[in-house]
Structure I
Amino acid sequence: MYKIVLTKRAEKSLTALPEDVQSRCGDVFDELQYSFAPIRLDVIKLKGHTGTYRIRLGDWRIIYNVDKKNKLIIVYDILPRKTAYRDLKL
């Protein structure tokens, strides 16, 4: 099982989201505990960023990094789709 760790930026973004999106994020985090790239979620590895992935959640993107050695998933941010890749800061 993977441990999910949210950065301060991700925590702030999560609390600012509408309640229904927060709930869906919780469901996604539950799935990520068992696999860093679950088949049933829309997961894509980001080019140019080693071990970094994104999950599409409607109009939102969850950006995270996987540390397979320590079984950690570090969630960097949860961003709106239209600015997610432009505002990406790892």
Structure II
Amino acid sequence: AAIDKPVHMQVFITPTCPYCPQAVHLAHQMAMENPNVKADMVEAIEFPHLSNKYNVMGVPRTVINEAYHLEGAAPGPMVLDKIAEALA
């Protein structure tokens, strides 16, 4: 399904997380390929107010449109499924 509505992805990371770069790369790649997608990388320790707001207990954690989330470095199809759920 095409992403035809605004999507905001926030990928929470820490500098030592080995799986975080993959999650950030995927989110930024989606943003580069679709003008409806905006992606941010958020350093969880530097922004505790955001980490608390989105209940970040582990990283990477991807928050989609402030209401949906994925844990870990999820593969592209899983991220797309979660985006579809967020836009439904």
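Computed from the coordinates by the stated procedures, all read-outs in this text should not be read as laboratory data. This one's a predicted model, so the numbers in the text were calculated from it and none came from an experiment. Cβ atoms are built from the backbone, for glycine too; each structure is taken alone.
Determine which structure produced the value 33, 27, 25 for Cα extents along the principal axes in Å, calculated from the coordinates; the candidates are I, II. Show your work: numbers first, answer last.
Details: I: 33, 27, 25; II: 34, 23, 19.
Answer by label: I.
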Origin of the value -11000, where helix-only ellipticity at 222 nm (-39500 (n - 2.57) for each DSSP H run of 4 or more, over all residues; to 500) was derived from one of I, II: II
Which of I, II leads on distance in nm of label points 7 Å out along Cα→Cβ at positions 28 and 52, largest value: II
